[in-house]
Structure I
Amino acid sequence: MRLKIGLNLIRNYSSNFSLPRRRAKLIKFIIIHYTGMKNESKAIERLCNFKSKVSSHYFIKNNGKVINLVPDLYEAWHAGKSYWKNYKSLNKYSIGIEINNPGHSYKYEHFSLKQILSLKKLLKYLIKKYKIKPYNVLGHSDIAPNRKKDPGEKFPWQKLSRDKLCIWHDLDENKIIKFRKVKISLLEDKIFLKNLYKIGYHNFQKIKFDKKKVFLVKAFQRKFRPNLINGKIDKECFLISKSLIKSH
């Protein structure tokens with residue numbers, strides 16, 4: 001199948017999806033993953049094996065070729081236990097895209113230029129077709145920060161944002177780097193977390209959440225401050241969160 005955007009799709013349907021078909025209006029998010037497996041063919045095999053109980057709608061190979069595993073209007077099993085804004089279990093409301101990459105457990109690599117070019121074309125197509133907002137194009141770690149790291153700090157969110165395919169802050173990174181590791185006040189700490197909740201990250205405020213807070217901050221850093229992921233809120237992170245809220 002060839003889309004008008006110049007992207008060739010290979011069909012290799014997985015049996016791992018839910019019935020019945022959903023309405024197109026339910027699709028509000030796109031979730032980006034990496035496979036986290038050493039072998040590309042084994043990753044595809046797993047996403048199609050009914051015993052694995054996992055799948056995604058699309059799979060992007062190392063060479064940039066895209067496989068359609070589950071039709072868009074069926075719920076694929078890619079997000080698991082997940083939260084964003086007032087939504088839970090995002091499988092129901094999202095399209096999942098797996099990009100082949102060994103991930104953090106197996107010598108995490110940069111995504112290939114061919115993969116990113118295909119991803120951009122696919123995102124443009126899906127965003128237009130389902131009227132998805134750029135701020136609803138998310139990583140797996142955004143919606144499950146205590147469980148997942150993908151697509152990780154090597155994923156080029158900033159480059160995608162230049163094509164309005166996701167959000168990014170509008171700060172000059174050469175200027176805000178001087179605020180890295182600069183401590184913030186308790187009030188700024190609270191404001192930072194509130195900013196994350198406004199963006200969409202899950203609110204752990206009602207629980208004793210020291211460990212979960214670190215996961216949450218790391219997820220934010222992986223996406224918006226990938227050069228240092230330490231789970232600590234500093235002035236740089238604080239300023240980035242303010243910029244995102246302002247533009248959001």
Structure II
Amino acid sequence: MRVLTIINEADAGPGVFLDALSGTGAMVDTWLPPEQAEPPAPVGAYDAILGFGGSANPDQDREHPWLTAEKRLLAEALRERVPMLGVCLGAELIAAAEGAGVRRIPRPEIGWYDVTLTAAGLADPVLGPVGRSFSALEWHSYEAVLPARATALARSDSSLQAYRIGGRAWGIQFHAEVTSADFHHWLDTYTSFDEDAIKAGIDVDAIATATDERIEAWNDVGRGICERFLQVASHP
């Protein structure tokens with residue numbers, strides 16, 4: 001199995017998803033769109049694609065021209081039905097590549113938020129085993145508009161949290177992949193990259209404490225999500 005990981009920032013990579021990838025023995029390629037014009041191989045060479053987050057917003061193509069190239073690759077992957085799982089910005093970009101819009105939510109979700117699966121989500125092979133409702137670790141001020149041919153899998157009070165396009169592409173808004181070290185780094189440095197978080201006046205200490213208490217169990221959830229996605233991807 002050959003998997004492409006799309007990393008938009010150094011501190012927003014695969015995290016605990018690497019554990020699931022290691023368990024499959026997959027050959028893993030990495031593409032950093034801000035630094036590389038093209039991935040290591042054409043889309044058709046991959047059995048699965050994992051796309052991750054970053055501080056860029058999905059509609060900032062002018063400020064970050066590499067977003068256009070990434071959306072173009074994701075659109076090609078959708079046409080070729082390459083299995084994909086996008087996280088946060090990655091989920092927003094898959095939706096945009098499918099032709100859906102993206103929009104700001106009323107208030108950023110940063111920290112732990114309740115997420116509830118829809119009926120379709122409970123029956124979904126990737127997300128269903130997580131359970132009807134759970135507390136998810138978040139960091140976003142945008143959401144994807146549900147694409148026309150997509151199925152909503154999960155929602156929070158403020159936003160769409162997960163969707164599936166056909167049976168081959170998933171987007172999740174919550175950070176199922178993130179490690180404790182990376183999330184704490186975001187908290188330590190957010191004033192340098194996230195104006196929305198500054199305006200929202202996030203309580204860094206409270207978020208950090210909750211994360212320390214919950215991250216180990218949350219990482220197990222994340223590994224499970226990635227493992228199940230890879231299982232689906234391995235069966236054309």
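Just so it is clear, none of the values below were taken in a lab; they were calculated from the coordinates. As the structure is a computational prediction, the values presented were derived from the model and not from experiment. Cβ atoms are built from the backbone, for glycine too; each structure is taken alone.
Worth pointing out:
- Winner on FRET efficiency 1/(1 + (r/R0)^6) of positions 114 and 210 (r between Cβ atoms, R0 = 30 Å, to 0.05) once structures I, II are ranked, highest first: II
- When mean count of other Cβ atoms within 10 Å over residues 58-65 is worked out for each of I, II, structure I gives the greatest result.
- Parent structure of the calculated result 111, given that volume of the Cα convex hull per residue in Å³ is the read-out and I, II the choices: II
- Comparison of I, II - label where mean projected area of the Cα convex hull in nm², for residues 26-137 alone is highest: II
- Answer label among I, II for the case where distance in nm of label points 7 Å out along Cα→Cβ at positions 170 and 186, calculated from the coordinates, equals 1.8: II
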